[in-house]
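Structures are listed in the sections that come next.
Read the figures in this text as sums done on the coordinates, not as results from a lab. Nothing here was measured: the structure is a model prediction, and the numbers come from that model. Cβ atoms are built from the backbone, for glycine too; each structure is taken alone.
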Structure 1
Amino acid sequence: MKNLKKVLLIVPSKIVARGIESALSDHGEFRVEGILGDLSHASEARLRSMDADIILVDPVIFDYVSRSSARSHISGLSSAAVVAVRTIPMDEEQQKQYDAVIGLYDDPVAIVKKLREAVASRQEIPEAEGYDLSLREKEILVCVAKGMLNKEIADYYNISIHTVITHRKNITRKTGIKTVAGLTVYALLNNLVDSNSIEL
């Protein structure tokens, strides 16, 4: 039997969750390992402890303001590929942050294809080794310390928001620092940025 990819669903609708689970089980390549209805503290703890290959999330679990940084929030909890389950209207910027977006009317074959592509795209991004930040990670860290948003960083370096989020995740993993303030202090202490260039 081939190696099944582990899937975690973060979907408040049990009907949608069971439908996705059924569609995936028919194809035998992906197996749903868990279903969460929200991202409460208990759910976040479960997400951290689960070694999922892919997370399918309904953006409706986030309020309107935080939907634009939903992927970033999940990336802080897991290194899995993140796919949006579109049950509500999403603008282009909201969709770009995900590895893929599936819709309620996608057939199982299309869903499996999108999940394969999402997992493959995550595997193409090399995992950084050790504690030292790469040159690009240092550049991203400087931008974060200067108060730039993910989209601004992506536009500045002509890379995708997803790539920015991946670099930020690697920076957090290597430094152990999760807050922008903490990363700013880290950048200052390591002479990566001048205090005059930081917006207060």
Structure 2
Amino acid sequence: MNTPRKFKRCQRFNDQGHAHALTFSCFRQQQFLVKERSCQWLIEAISEAREKHEFHLWAYVIMPEHVHLLIWPTVPDYSISRILTSIKLPVTRRALAYVRQSALDFLPKMHDLQPNGKEAYRFWQRGGGYDRNITEPTTVWSEIEYFHANPVRRKLCERPEDWKYSSAATYAGQNGPITIDMQSLPRTKDG
């Protein structure tokens, strides 16, 4: 007897005033974000989604196989699912177009035979990723520290601000590839 597979559903809470720590991964944890071009596609998609969906970006890190974003929607009515689609879908489309035109031997790495028998080509892992609502300033700052330490923990660099695709450089007073909305960050009791 075949028992139906149960898939974990990602429940999202689009609550006004909450920040969101978002994590999403490349398909099968493959290192699709090691190339400059794929990181640039993602940076452009984040910028466009930011304008379209009106959210502030407080922190980010682009790792070789996953992404962390800390965002704060500035409008009362928003959808994290739509924000993620606006970020992820353009990257998938650009990657697929590039691979089909210039790197056909890479296509099998993106091939996904789904449980229902359908075939797809993916840049991102199936599912919604991870979404954590954050309401406390100390948690915001803990998430930022966690994001920034990620490349150091993985021994990809010695200091967080040395990782090119992270907001750590901005927090260290340098320019990074994506502008951070520092003015809206919550203050802690100490700051």
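Remarks
- Highest-scoring label, criterion being FRET efficiency 1/(1 + (r/R0)^6) of positions 80 and 96 (r between Cβ atoms, R0 = 25 Å, to 0.05), among 1, 2: 1
- Label whose coordinates, when relative contact order in percent (Cα under 8 Å, 6 or more apart) is calculated, return 28 (choices 1, 2): 2
- Which entry (1, 2) yields the derived value 35 for percent of Cα pairs over 19 Å apart, for residues 112-175 alone: 1
- Entry that produces 1.2 once distance in nm of label points 7 Å out along Cα→Cβ at positions 16 and 32 is calculated, selected from 1, 2: 1
- For 2.9 (distance in nm of label points 7 Å out along Cα→Cβ at positions 72 and 104, calculated) the corresponding structure among 1, 2: 1
- Identity of the structure behind 12.0 (criterion: mean projected area of the Cα convex hull in nm², calculated), options 1, 2: 1
- Entry that produces 16.3, 47 once Rg and Dmax of the Cα atoms in Å, for residues 56-151 alone is calculated, selected from 1, 2: 2
- Source structure (of 1, 2) for helix-only ellipticity at 222 nm (-39500 (n - 2.57) for each DSSP H run of 4 or more, over all residues; to 500), computed value -11000: 2
- Answer label among 1, 2 for the case where Rg and Dmax of the Cα atoms in Å, for residues 48-87 alone, calculated from the coordinates, equals 10.0, 28: 1
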